[in-house]
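Structures follow.
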Structure I
Amino acid sequence: MTTTATANETSSPSLFSRLEDPRINFQLLFGATIILLIGGVTMVISASSVFAYETYGNSWYLAIRQLIFALIGVFCMWRVSYLSPRGTRRVSTILMLGSIAALALVLVIGTSVNGQKNWLEFGPLRLQPSELAKLAVILWGAHMLTFKQDYLHFTRHLLVPIVPMFGVVILLVLAEGDLGTAMVITPIMMSMFFFVGVPKRWLASVLALGLLGIAYYSYSAPYRAKRFVAWLHPEQDPDGIGFQLAHAKQAMGSGGWWGLGLGGSREKWGTLPEAHSDFIYAVIGEESGLLGTFAILILFFIIGVVGYRIARRAPDPYVKLVAAGITTWIIVQMLVNVCAVLGLMPITGVPLPLVSYGGSSLVPTLVGLGILMSFARHEANSVKPE
């Protein structure tokens, strides 16, 4: 009997060993992504209904658009998940140059929304090139660092042309008034430098410069300075600049543990601006309670763990850097959004990945996750079955 039990234990791997199996990375990534996407579309249906009816005369207007964006994004994710790393490298330079051109075009003919001139309009479509630029800097930066990997011990080869190109993208984004995107792109660059082995003192210097830049830029325009003051002292003007944060906290607090139920949000009835986009996390807290908000964080945690595990294990330096960059992009953007809703950071207008309304954010994010899935698929195929 003891021999049989021992044989069963040997033939049945533990849960920990199963989670360490590279073949499960794709399943975890795909599962967490689809759950977040379905939950996001569901919450957009709920959070946007009142605003859509008042603005467009149709409660389903924004929900239908988000569903279309989701279907397009899933199709792109599925196709990209079958690409080889070489396939993504081929388009990296074109994507980077195209993103810079689009960002520059925004400054000429762009449309301003909420004080930020970062949109291009083509009839009924409105595109935000800075969202695509996040993916572009990752693919191009990884391509260049890999191309120059034998010379990275020379400072000039490590920094040029990567840092100047990243700097151009960040300056263009800041010129459009989009501090939030700049706050996401900077950690992306730092994560890629970390995985390539840049000295920690360099990373500390970049972080210090970034914090000083954020502090300066926050006070460089009146509306950004008001946002910063509202973050520090929201109680001073609860009916003015502190209105959005005050009602976001009220939504989160009124949800309790279990929430008011799907569709039961009170704040979406005009008192919480951007309820279906930047502040959808507050509506999630109101309608599904702490249980729903914790579930969102757990799903992002799964994506983060799997993404960094792919980066850590990858023998190909390009795969390592792209996986690190995409994972950092999604996790940092999630943290910036959630912390802004909770009042832990100033409001920056950064959407919650996979959840907030908007195709400009949703489709590139799904493409990035599709690239991660392609790496997971490639790693799983390289493992010989026992």
Structure II
Amino acid sequence: MKFYFQRKVLKNGMTILFEKRDLPIVSVAFAVRNGGINESEKEKGISHFIEHMLYKGTPTRNTKKIAQEIEWNGGELNGFTSEEVVAYWCKMPSTKLNIALDVLSDMIKNPLFDKKELEKERKVIFEEIKMYHDNPKLHVFDEIQKSLYTGTMKINLAGTLETMNSVDRKKIKKKFEEIYKTNNLILCVVGNANFEKLVKFAEKNFSGEKGKVPKQEFELMNEEKIEKRKGIEQANLVFAYHTPLANDKRNYVARILSCLMAEGMASRLFNEIREKRNLAYAVKGSSNINKNFSYNFIYVGTMKENIEKVKKLILKEFKKVAESLSESELNQVKEQLIGNHQISMEDSQTQMINLLLHEINGDAREFYEFEKNIKGVKLKDVKEMSSGVKEKNYSFFALVPE
């Protein structure tokens, strides 16, 4: 597949990412190189709070007008916060690109942080925090990260009731003014647009102010924990293990191992746990590979009495892979990952996020090296990584009926 991709770091410090497409659609995102991983434990959730507040109005647009200008022109508007990036994006007809750029840039340059809106949004975030806790499947993913890391990584991106109660307008405004500087910003566009016009827009509308993103210290750990809860009938469990970071080529070994073990109906654990033994309906896995932290995980929903059996089956399968994985099976998994990668590029919005995340991890251009890097993985490397997943070298969390 051929791609027309351009990347440029401007004199004002902003990074521009652009993939040209001939369809009459464009996906646009402004992102900041900062997320939950950059927050202290006392302020955890503030990046997510800022994300919410940037949709709450500027001097020229209130909340309703922001939504109307995008949606009434056929667009979709949204955003997200992760541990390493916060993004504000929309998907529009390409003829409306100027509207998208104007609205999104206004949001990230001129937020009001209105006191009344802030207090209203605090209540919304409280409900979001409760939602993560009350949903068993969401809760186990929060808890598995707590079992893998110390420090700020042990706290949900949305924060806690305590941290979010302690954040006021002054703190939010101060954090915003420190972080949302041009050198920390990325403009990513996928669709029918002109790169030079994007560059001119960014040069004209962003001054070149510089800001620093704080770095928090945390350590890796492994922990096993079982939590009991009334009112649920199924046990939800996650098995996870640390993997190489995004700047280490061995992360492609980790991606292959994850796919081999639990990604899809052809995976080893889907067949061992669900098809052969009927111990679960959901058996899923994935990689969470980033610049500063990285792990693979396997999720299973099963009966309370099957937890230990499932855990032993997972460990047994890693041992089998370490001892007897064949070149033919490895090549099949490589083809699966390459195909999935190509499918992910179909939608401009998904591709926009793909490029953003790769830029945050180092350089968006590496996204286009995926096939080569996957094909370059050796059998011995997959076997070696699989052999490292054994007793005391993984984290495990299960939420079970009381």
For distance in nm of label points 7 Å out along Cα→Cβ at positions 32 and 320, find whichever of I, II sits highest and give me its label.
II
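Quick check on the output: -24000 is helix-only ellipticity at 222 nm (-39500 (n - 2.57) for each DSSP H run of 4 or more, over all residues; to 500), derived from one of I, II. Which one produced it?
Working: I: -24000; II: -13000.
Computing helix-only ellipticity at 222 nm (-39500 (n - 2.57) for each DSSP H run of 4 or more, over all residues; to 500) on every structure in I, II gives -24000 only for I.
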If Rg and Dmax of the Cα atoms in Å, for residues 208-367 alone comes out at 17.3, 55 when worked out from the coordinates, which of I, II was used?
I
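Out of I, II, which has the highest value for percent of Cα pairs over 14 Å apart, for residues 200-247 alone?
II
Can you spot which of I, II the value 28 was calculated from, given it is relative contact order in percent (Cα under 8 Å, 6 or more apart)?
Values: I: 28; II: 22.
Comparing all candidates, it corresponds to I.
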Work out which structure the value 3.2 belongs to, where distance in nm of label points 7 Å out along Cα→Cβ at positions 112 and 144 was derived from one of I, II.
I
Where does the value 0.95 come from, among I, II, when FRET efficiency 1/(1 + (r/R0)^6) of positions 264 and 312 (r between Cβ atoms, R0 = 35 Å, to 0.05) is the thing being computed?
II
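The value 18.0 for mean count of other Cβ atoms within 10 Å over residues 136-143 was derived from one model only; which of I, II is it? Mind showing how you got there, number by number?
On the way: I: 25.8; II: 18.0.
Value 18.0 for mean count of other Cβ atoms within 10 Å over residues 136-143 corresponds to II out of I, II.
FYI, it's all coordinate maths here, none of it is from the lab. Please read these numbers as outputs of a predicted model, since none were measured by experiment. Cβ atoms are built from the backbone, for glycine too; each structure is taken alone.
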